[in-house]
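Some structures are shown below for you to check.
Just so you know, all these numbers are worked out from the coordinates, no wet-lab data involved. Not measured: the values here are computed from a predicted model. Cβ atoms are built from the backbone, for glycine too; each structure is taken alone.
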Structure P
Amino acid sequence: MHRLEKMPLEKEPLTEEEIGIIKRWIEEGAPWEEHWAYTKPFKKILPRLNSSWPKNRIDHFTLSKMKEKGLSPATKASRETLLRRLSLDFNGLPPTYEEFQAFRNDQAPNAYEKQVDRQLNSKAYGEKWAGMLMDLARYSDTQGYEKDNGRVIYRYCDEVINAFNKDTP
């Protein structure tokens, strides 16, 4: 014989008042839609905007929603700010003075893209991102006790860093 399971599973059952609210919501015509994952994707029509700000399709929707909420885009960040954000995001380190100067003096249209490539090719890139993964895997050189003997598993850490830097699985 099957046991009748009620939601929420393994939690206190809903009160009569909570059940009443849900029943009333259904009786009043609660909206029902298919889960988005089961609906066929379709291309939305771009919102009409009188602006040169959008650089891609997503920007049109973003700006439209901002205007709806009475907001406007932030001003364009300086080159120094862009480089600092990029450097901190990619490798967790601020750019050096020399890197600032090189970026400031590079007037090529792809100057920023060159900085992205430089960051991706930096050893620090793999170290930062591998560090997050190692934390999730609970990597440690010891078992966490004062009298632990060290473990010789640094090669695993090096392998993860190298995998990030070489963009390999």
Structure Q
Amino acid sequence: MAVRILQFNESAVTPIDDAELYRFLFSYESGIFKGCNITKGTGNKIKISSGRIVICGRVVVLEDEEINAKLSPSGTQNGRLILRIDISKGLEEAAQLYTQVSANSSKLVQEDINAGGTIYELLLASYTCNEIDISNLTANEDARIETVVDKLKRPFTWGRLKDASS
């Protein structure tokens, strides 16, 4: 059948069907929409509070987490905290937090995981480090997205509307 309704008794809503709805609601943005505050712990520890992140419409739930950040093998280097989604892995390994340290940051992998891609990485924070400690931990505020509720709370502006006739 060429036409079907997804939300109906005895129907099956696939993860992609569900993700595409959320993707639309979040205006095709990926990022943090609740919680996930990032702070420095002792030594090389990074603390992340519980929260929710949406990646290509797929919701990721984070519980309070403390991870050991990778340190520089020698001298001061830049590091970053990344959320990596790999849908080719099993449920328990599909979403992982990891840190990386290098003189030059490589480009993040951001494939469309709803259309054949398998990996999406989101930068959550950056830091500097030496052989024993991290410093200058900075959350990536660009990773925060407005929720629909946040958008509705803003004052309405006619200038944001496009003329349907053009």
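Here mean count of other Cβ atoms within 10 Å over residues 119-126 has been calculated and equals 19.2, so which of P, Q was it run on?
Q
Here semi-axes √(5λ) of the Cα gyration tensor in Å was calculated and came to 44, 36, 15; which of the structures P, Q was it taken from?
P
Any idea which of P, Q comes out highest on mean count of other Cβ atoms within 10 Å over residues 23-30?
Result for mean count of other Cβ atoms within 10 Å over residues 23-30 over P, Q: largest is Q.
Comparing mean count of other Cβ atoms within 10 Å over residues 31-38 across P, Q, which is largest?
Q
Of the structures P, Q, report the one carrying the highest value of relative contact order in percent (Cα under 8 Å, 6 or more apart).
Result for relative contact order in percent (Cα under 8 Å, 6 or more apart) over P, Q: largest is Q.
To which of P, Q does the computed value -15000 (helix-only ellipticity at 222 nm (-39500 (n - 2.57) for each DSSP H run of 4 or more, over all residues; to 500)) belong?
P
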